[in-house]
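Take a look at the structures below.
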Structure 1
Amino acid sequence: MVATLLKGGAKANVADKTGRSLLMYCIETRRFEIAKLLKTYGAVLKNEDGVKLLQKGLVIGDSQLIQLLVQLNVNVNIKFPDGLSALWIAAFTNNREIIEVLADAGANLNIKDKNGKTVLMWSVENDRKEVANILITRGANINLMDDTKKTALMSAVIADKPRMVHMLVKNGAKIDLKDAEGNSPMLVASARGNAGLVKLFLENGAFVNGVDGNGNTPLAISLHKNFDDITMLLLDKGADINKQNNLGESPLMIVARKGQMRFVKIFVERGALIDSTDRDGNTALIHAKRENRREAVFYLLSKDAVIEKRSEQDELMAFGTLNSYHDIVTNLISRNISVNRRFTDGLFPLYYAVRNGDSQMIDILIAADADLEQRDKDGETVLLYASAKREEHVVVNLINKGANIAVTDKQKSTPLMIVAGRGFAQAVKALIDKKADVNAKDDKGRTALVRAKFTGNYNIVDMLKRAGAYE
C-alpha cells in the first residue's frame, strides 16, 4: 500500500501538525521496512531525531534500530551531552552486536573521552575481553595514549587484568612505551610483584634495563619491594647490576642497606662494582653500616671494599667497637687503620670497648697499640673510667695490660682509691701488686684505706694495711 502511494507520487518527507515526520513515526512504531522504503523515496531524518533515536537504541540495546539508523545515515560518531559516543555506550552496556554494527558503519574505534581514553582502554581496564577483541580485530589503534600517556596495555597492567595484558601483547602492543610519569608496563609489573607479567614482557622483548622517572630499573624496584622471584627473573635476562638511579643508588647498595645477604653475594660474585658511590659519595659498605647490617659490612670488607676517606674509617671503627663486632675491627686493623682516632663524640675505640665491658675487644685494641692513656672528654683515662663505672674484670684487665695506675681524676682520686671504695678486691690486689701508692690522698685528704672503711669493705682494709697503708 505504502509503496503504491509512493510510486503514485505521495511525498515521503511529510510531517504531522506536531512536526513529527512520517519517517520518525515509522521508526518509533518499529515499522522498519516502511522506514527504509521512505528513505528510498527521499525521506530524511532530522539530525536531532536521529540523535534521540540513537541514544534510545543504545540504552535499550536494540541492534535492529541501530542498524536502521546507520542505513539512514545517522552520524554514529556524534558525541552526546555527556561527551560519550555511541561506541562508548555500547561498550558500557557490553552489547557486542551493536559494537559490530557500529564498526561496520565506520564508527571511529579510536574516539576518546574527555580524559583522552579510548574505548579499548576502558574495555581492558574493566575486563571486557570480547569487546576489546572486537575493537582490536576491527583495527582499533592498540598503542594510543590517554592524556597521561597511558596505553591500553598500561591500563590493563595497572588494573591488574592479566588476561587482557596477554591479549594485548599477543596483538602487538608496544611493551616499552612510557606514561607521563616515566613508567612502562614492565616497571609497573615489577613494582606490583607480578612475576607472571614480568616474565611475559621479558619473553616478548621488553627492555630489561628501562628506567622510571627516578632512574630506577625493574631490578632496583624489585629489590626495594623484596620481590625475590622477579629479581632472579631479571638477573637471568641480563639486568644491569651496576645501573644507578638518579640518586646514584646501585642494586648492591640497596641490598647491602637491607641486609639481603643472598643478593649481596650474588651481585658481588657477578661482578658488581663494590666501590661505586651514590650522589652523596657513599658506597654499599657505608649504606650497610648505617643500617647496622653487620654481616653485609664484614662480607664487603672481606671482599676488599675500599675505605679511603678518614670519615669513613672513623665511622666503621666506631661501628665495630661500639657494637662489639670483633671481626670488623680486626679487618680494619689489618688495613692499618689507627685504633687511636677520636670520633665525633670526642671518644675513641678503647673507650667504647671498656664501656661495653668487652674484654676481647679491649685485648684486640691493645694488641694493635691502643693508647691506654687517652683521656675522654671529662679528662679521664679508660682505667679511671672503668674503676668508677665498669665491671671489676675490665679494671683488672686494664691494669694487667699496663694502664698507668698513678693517674688521677679531677678530684685527685687514683684508681686504687676508687676500686677500694667499690669493694673490688681483685682490682685492689692487682694494683698493690703493681706497686700502687696505698697512701696517696685525694683533694679532700682521703686515702684508699679511708674509702674502704667508709663503704664497709674490711677485707680490703686488711689488704691495704698489709701493703703498708696507715691511718
Structure 2
Amino acid sequence: MESSLPLILDRTAGLPLHLQLAEQFRAAIRDGRLQAGHRLTSTRDLARELSVSRSVTQAAYDQLHAEGWIEGRTGAGTYVTDVAPLQPAVRRPVRPPAVEKQLLTLRPGIPYISATPDPGWRRAWREVSTQSPPRGYDEAAGLPALREALAEHVGRVRGIACGPENLLVTNGTVHGLRLLLAVTRRPGDRIAIEDPGYLNAVVAARDHHLEIVDVPVDEDGLRVSELPLEVPAVYVTPSHQYPLGGRLPVARRNELIRWARRTGAMLIEDDYDSEFRYDVAPLPALAQLDLDRVVHLGTLSKTLSPALRLGWLVASDTMITRLADFRAESGDWPAWPMQAALLAMLRDGYLDQSIRRSRRLYADRRTHTCATLAPYGQIIGQDAGLHITLVLPNHVDDHQLAADALQAGVVIAPLSEYRRTTPGPPGLVIGYATPSTPDLHKALDILVQVLQRHEPPRT
C-alpha cells in the first residue's frame, strides 16, 4: 500500500527526519487530506518509499500516536483517529514547508535527545549485555527486583508509600492507561477528562467505548467543583496539566480526594512532567493521599526518551493483581533487557543523575523562552514541565498563526488543537525541550517575527 501523500524529507535541515514526517501528517489531517478512519501505510512500506530506515517512520508514528492523531488496531494496521481534526471544519490548508526551509520544532512532549547517548543509559545497557536472560517468561507485573526499586524510587521522589506489590511495569503512560481501562471499565461507562487535555487519553477512552465527560480546567488545573457526581472515573494531570501547565494546588488535591471518597470514583493520576519543576516546592502526588482511590501512572519518556517505552503503574495490591492477571494472557509487557537496564539505572543512581542534568538544562531554556515571549501574551504553566503556554488575545487565529510559523520554518502547536467542547482563548503550546539550545533561540526569534505580524508586543 503506497502513501497517498507527497511527503518531502529534507536531510540538510536541522529538524530530525521523523519530526519532519510527523508534522506533514499532522498538516494533512488538519486540512482534511487524511480523513478519520483512513488507514496509513505501514512503517516498513513507508520507510521503503522514502528511502529511510524503519526507525524514522516508526518514531514519526509513535509521536503521532502519543499526541492522539493516529491509533493502532491490533492486526488491522494504523488509522487516523476521529478526534484528530478538532479545529472548526473550515480551515486554510497548511502546506508542507518547502524543501529549502530548515524546520525547527517547538512542539511539546519530546525531551532533548543528545547525539551522544546518556552516559547512565550507556553504562546500564553495557551491564545488561553481559547478563544471561531468564530461562523462562518474566512475571506479568514486571521484574520483581525492578518493582522493588521502583517502589523505593516513587516513595522517595513522590512520597507514595508502596511496596513491590503495588507496582506494575508498563510500556509507558498510554499503555498503562489502556490496560487500566480494559480491566476496570465497561462499554458505556463514563469517564471525566480535562478539557483542554491530552488527546491520547481521549482516544484511549473512545477506543474502549466510554462516554467522555469534558471537565474545564484553569491556570491551577482541573476545576474539581465542576465534576459531576455520577462519573466513576477521572483522568487528571495534576503535576503539570497538559496543555495549560497548571499545578493542582494542595487545596484542590484534597478536594478531589474527598470527592472520590464520597462518590467511590477512581482517580487516574498521570504524573506528567513531575520530574521537572523550577523554583517551586514539590506537591504531593494524589496517590500519596489515597492509594485505594488513585491509580498513579509514571513514565521515562521525558527523562530519557519516549522511544524506550518504559513506565510504571502504582495502585492497590488488589488492582495490581487484576491488571497482572489480565496482562498474563497477552504477554504484553516490556522486554527483559529494557527492564533490566532501568533496574541498573535506578540501583546505581544513574536515573537521578540524568534527571538533575536535564533539569538544569531545561531551567535555562525555560527562562529564555519566557523572557522572549512575555511581550506577546500571557505566559502560564512555567513553574514545571517541558513546555509553557502563551495565551493570546481572542481575535488571534492560533491555527493560522501556527500555519504561518510552519511556513517560516517553525513547527508549533496551537492551543485550540487541544480543546474539545470547553471554550477558551487562543494560544500556543510551546515546547522548549526538543531542539538544541542554539536551535531553540533561532526558533523563538522566528516565532517572534510571526507573532509581531499577528499581535504587536504589549507595552
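List of remarks:
- Computing mean count of other Cβ atoms within 10 Å over residues 246-253 across structures 1, 2 gives 18.4 for structure 2.
- Origin of the value 16.4, where mean count of other Cβ atoms within 10 Å over residues 142-149 was derived from one of 1, 2: 1
- Of the structures 1, 2, the one that 20 was derived from, the read-out being relative contact order in percent (Cα under 8 Å, 6 or more apart): 2
- For -0.24, -0.72 (log10 I(q)/I(0) by the Debye sum over Cα atoms at q = 0.06, 0.10 Å⁻¹, calculated) the corresponding structure among 1, 2: 2
- Which of 1, 2 yields 18.4 [mean count of other Cβ atoms within 10 Å over residues 126-133, calculated]: 1
- When distance in nm of label points 7 Å out along Cα→Cβ at positions 78 and 390 is computed for each of 1, 2, the largest belongs to: 1
- For -14500 (helix-only ellipticity at 222 nm (-39500 (n - 2.57) for each DSSP H run of 4 or more, over all residues; to 500), calculated) the corresponding structure among 1, 2: 1
Bear in mind these aren't lab numbers, they're just calculated from the coordinates by the rules spelled out. As the structure is a computational prediction, the values presented were derived from the model and not from experiment. Cβ atoms are built from the backbone, for glycine too; each structure is taken alone.
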